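Participant: Just below sit the structures, each encoded as structure tokens.
Computed from the coordinates by the stated procedures, all read-outs in this text should not be read as laboratory data. Quantities reported herein were computed from a predicted structural model and do not represent experimental measurements. Cβ atoms are built from the backbone, for glycine too; each structure is taken alone.
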Structure P
């Protein structure tokens, strides 16, 4: 194209940014007692090399109560040397840079504060931390305002091009903004003008500290999605006040608090879904506006910019998944982009476990210090058996090492269980990952053999130096009387359309696959998004009827699980939204329940530990979701023949797609 909205330069204050791709601040969990580490430098070096226009790091702390030791520190001068190194790395590799400052407020944990109580505008308990903060005194508020200004001074002294301040997401400034958490009766509480006072004072103090020409950016909610919180209208007014009264030069619009019950970052959120919020703020201000959340491909970013929804696109996890996304898009190589699938397994779930950021789609994310593609001293003939997530990543890594790789897949397409993962509603991005990995295989000219089962004769013919066995898994059948009946089917067959069910369905097994299968079936007969829009725009039905038609399908689904809770193997980021949908779509759940027998008319169950009478549930179909077992029978043959080999993915150990990707890549790298 002659004109590409994504690759036009833009000016923030007096700073020119080469394109419209903005890497927003993301907590990486890589700092060491607030200090910048080589791991952080390597992470951002790779993203700057990849072509992002502007990179904002953080968040960074403004005082001892504002974060924890895994955050980047900006609250003491002793952190300046590390900050300078980071600013240099980003600048030397072609991007503009900024630091996001933040104070966690009531979202901090006393665990991270050596037992000290978190602070907030008012003593309102946090549903996220299960703690009640201490209300700030007026003198303390004034001190925090100065702390922000001093931290901004350090950002400027370190050589960054801009400073950003987080005013949303449920952290301290947004706690002052919202009547939900601000119950003060002084000049910082009550009316709208009083509630915005703290945020305005922070930005004004920073402006006075850094001067008129240093870009100031605010990241704020377009809607906090909290009951009794702040919606679009009041936040638009706040954006207008920031631009007109506090000298803010750009606004980055995010969405929701951490406590909000509207999914914000998971794969079920449509691409670019929240751009309407940046549009609303763009209509209210005369400074550049940056849209964010679920913008994982250049076309989405281009479209929302070209349509006037925003001026820049924040692509955070997108650049974790593929640091070179901007470069590929600018060079017409978009087919080579590895897209973020919004699984949250490596980025958010890792942080909950106090681990640094990694990525399902990019096994090198967070491991940039490790040699990604050191050439092997002696190239080998490598046979990879199995074309799923583990097999494709093994082939990619081995090819990057310089080996001659042949990939064998017994079916007619690559992707394996990624297509199973993509079948439930809102999980289609996993099919995108399958296609992306297949493209990575193609662009390396890896020899792929479809519809070929590897056996002894193939091994003798090919004589590989090393084999990666990535043959995946197969579903298990439990030892339940009646399991062989015709109306009993495996969830894998249901998800890929090989088996159909009647209207009354009982699912045996309430882990992640069971929940996803239940939702897959519960949505049968509901309205599609396209049909919903047609009916809504034409006012064919009232909104309550439309809601019911979107959430009430044609199947009656019951989910049985032996453990006390369902969904045990979901990550924390995804679990709450999936279970919310289980309730919303009317799925009956029976945890702590044991299956005794499958009958012609249904299934007999008994509550665990109850000792009471069995109950029979009527069912037209019974779907088995009781787990999988490794499919690695070839390993015995490889051992007999003395062929060097590595087992990877589910063939080695049953896990999530995350483990399959990382296991396969590691197997290829170690050859």
Structure Q
């Protein structure tokens, strides 16, 4: 789970690296060995804190790799582990020799065991489960030993499948009771029929998982092995297979070239799940959610490619393409008809990636809110749309509406580009350092805002939570050190204080004939606050701490495997912001409000309750005991219903430029309306507006006092 968090959480501070630091030649004709050679070289020569690849490293890697590919102990037997164990202290030598003997053995055995598992779980699900039996299921898989025999493996599957099916069975029973209560004429199904339906749901889910596993190629499993090695260096060092790198680039730039449709594969069928607002398929208005793609043909080719049963990534590659070209899809429409549809490819903008703003009035004063999901950048051209230029634009728009205080919402912002965060920081100060960066064995570098202009010099609040990471932490820390903003949110932010470079591995190889080698992201630097402290592990401490649902969950850098240590360096030369805002009094007022808030107390209680639910690992497989436990939890949960009912008296409105856009684009209008509605129920935004109001009042009071003096 920890590695998954690091894959999907975009907590990345990026600076692209060329391969100028090496003149070494890489030309192994074996693609797998060449890949290992490249990765090993970069880890040894380029990582901020290289590890000793020794027997201890080998043993740790052995355990973590097997846990990643068989986390639930569903595949490997003790006899398999005995075969693998010969390599337990040899993996360090294999890494240095670019030898994949261990991986090859494990991979081949895994394929056999995955096939074996299909017959095991299919047979288990052929027979009804005995829900009168008193037994338990433990989800603490790390403590679970591998099975010694086929009968033991079958029983492991039985308990796991019984646990999965029990939830569905219970839901069907409850749903039927509710239907009967509403309609006395309703004819209930027997418990036996419901139990069969529940097992069918479980089997369908397993078949979908099996379909996904069947789609994985050897190189996909090799990527997991390589990333098990990378993960030993730190949580943010990672190998990108070619398709992963494409997805990362789209996330960071907020755009890609294609038709603007999201796809999903269920079993062998690839279907449309969403049309991206503003994309070419959306504009054409002929492709529909639910349409099934049967074939894909390029406009300059006569033959169409059948994509039924194809890997989703491979189908996506066929559909994507350069702007200005067309792709022809053979579709099974929602109504069952078959038709060919030619769709133009275009540049697709992922609007959810970008900054957005809104205005809100409180007691006659206009305040602005900017939501920044990430510090995005177009790596190919910085002058294209990026987080800094967009935030600047939103600030100007809000000022035109008479804004007297600004909330910058960085909650769930996992980071992004180092350059953009320096530029965003510069919007709020005259000039000066924003962050310090240090490489191993080199003097620190102070990254500064050198533009003396200030885009916003009024009251500023920054909202953060436990998932505000990397670049978000740089900005929050800098504004806090300057005493330029008040930071409101979690006890601390994520705690990622490292910088990664991304190397295109293809550029390291002369005359490459092995195909796309992908890219490698590895930690090369650590960054520090301008006061000299690191955000690594410790994050940024909020000026006003407000609990949320993540408050007691292990989710930060300190909870990941192999994080780099905290340290500090000398502070940069900077001058605290001179203003007549009374920050200390405003912070104390906010703390007083939070401490006396019944809603905040309930949020904290809810966070503790969520923690207790997540920590549970032993579950009853007896129906009556399970149902009783569910009922008890539902009663406990009811006391937190008030949180979803909470409503502020604040009304959020779109800026004038968005009005014509909403008239043309119904999806855009729905998304904006939903955002405004969520803000009106957001106690954190409400408190941020209260703080801005207090800062504005303190400014007036202090200025009046100065005039009298």
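Participant: Taking distance in nm of label points 7 Å out along Cα→Cβ at positions 74 and 514 for each of P, Q, which is largest? Present the calculation step by step, with values, prior to reporting the outcome.
Facilitator: Details: P: 4.7; Q: 3.2.
Of structures P, Q, the maximum of distance in nm of label points 7 Å out along Cα→Cβ at positions 74 and 514 occurs in P.
Participant: Out of P, Q, which structure matches 22.2 when mean count of other Cβ atoms within 10 Å over residues 66-73 is calculated?
Facilitator: P
Participant: Suppose distance in nm of label points 7 Å out along Cα→Cβ at positions 250 and 570 works out to 4.8; of P, Q, which structure was it derived from?
Facilitator: Working: P: 3.6; Q: 4.8.
Source structure for this number: Q.
Participant: Of the structures labelled P, Q, which one yields 60, 38, 36 when Cα extents along the principal axes in Å, for residues 290-465 alone is computed from its coordinates?
Facilitator: Numbers: P: 60, 38, 36; Q: 61, 55, 30.
Clearly, the read-out refers to P.
Participant: Give the label, chosen from P, Q, of the structure having the highest value of relative contact order in percent (Cα under 8 Å, 6 or more apart). Don't jump to the answer; show the numbers that get you there.
Facilitator: On the way: P: 11; Q: 15.
Largest calculated value belongs to Q.
Participant: Tell me which of P, Q gives 0.95 when you compute FRET efficiency 1/(1 + (r/R0)^6) of positions 362 and 386 (r between Cβ atoms, R0 = 35 Å, to 0.05). Mind showing how you got there, number by number?
Facilitator: Values: P: 0.95; Q: 0.65.
Answer for the origin of the read-out: P.
Participant: A value of -14000 was derived for helix-only ellipticity at 222 nm (-39500 (n - 2.57) for each DSSP H run of 4 or more, over all residues; to 500); which structure in P, Q was it taken from? Provide the component values of the computation, followed by the final result.
Facilitator: Values: P: -9500; Q: -14000.
It was calculated from structure Q.
Participant: In addition: Given that P(r) over Cα pairs in 10 Å bins from 0, in percent, derived from a single structure, equals 3, 14, 22, 24, 19, 12, 4, 1, 0, which label among P, Q identifies that structure?
Facilitator: Values: P: 3, 14, 22, 24, 19, 12, 4, 1, 0; Q: 2, 12, 19, 24, 23, 14, 5, 1, 0.
The correct label is P.
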